[in-house]
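Got some structures for you, see below.
Bear in mind these aren't lab numbers, they're just calculated from the coordinates by the rules spelled out. These figures come from a predicted structure and were not determined experimentally. Cβ atoms are built from the backbone, for glycine too; each structure is taken alone.
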Structure I
Amino acid sequence: MNENDKFIRTAISNFGIIQQQQYEKGIKKYGAPFNPDHFNQREVSAHAFEELADLLVYVSGMSEKLSKQEQKINKLETSLKLVRNEALRDSPDRERINLLYRKALFLTDLHMF
């Protein structure tokens, strides 16, 4: 199994868990699971549009949070470069400073997502 297979299997598993939770939530809220025969086409369509609007709000919020996180990481990387450059001026051990710098950048990449 490669990483992509693992990701897809996890996504499918998570979808199943969330779908079950939504099913139970619907029963609590409406007393029965969704049945399209209980609605006319316009009602089902309107409900789908409402859910889609909610999805767009959540995706927009997630996008905003990712942008803020990327900005913080960019600031950290810039600060790290400044510290490295200052250390290189003051220390004869350039190899060690550059090694520490690369390790710090690697950690930044790990925490980006």
Structure II
Amino acid sequence: MAEVTATLMGVSELAVLRTLERAGRRLLGRPDRSRLNDVPPWELHTHLPVNPDKVDRAMTGVWELPRAAGLPDALIASLDGYARTLLLTGRPFDRDDLRSCLARTPQHRLPWEARSE
């Protein structure tokens, strides 16, 4: 299992939560807006049935900012798989689950960590 540094964990957590927020807002239909007004946007998928056919559309462009910030494509692919699983199963974000996901994938080096050596 790969070591998950605090930096990798923090960056990954923010990226996944932002992705769930953007996808959740796209999945939210007009009739559900008032009913789910008090639900944080990154948890909307836990209150809505998510049709597998709509996941790709909801996820369109969600990784542009993390990619622009320099996150490696391999890391984004791992985070994308994790986020899609949460959307499709209706499970909320869980820090321990994310850590396990990251530990099962190849070692991810963040660009700014590599430069500081």
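Observations
- Origin of the value -17500, where helix-only ellipticity at 222 nm (-39500 (n - 2.57) for each DSSP H run of 4 or more, over all residues; to 500) was derived from one of I, II: II
- Winner on percent of Cα pairs over 25 Å apart once structures I, II are ranked, highest first: I
- If FRET efficiency 1/(1 + (r/R0)^6) of positions 7 and 87 (r between Cβ atoms, R0 = 35 Å, to 0.05) is computed and equals 0.85, the structure in I, II: II
- Answer label among I, II for the case where relative contact order in percent (Cα under 8 Å, 6 or more apart), calculated from the coordinates, equals 38: II
- Computed 6.9 for distance in nm of label points 7 Å out along Cα→Cβ at positions 47 and 95 - originating structure among I, II: I
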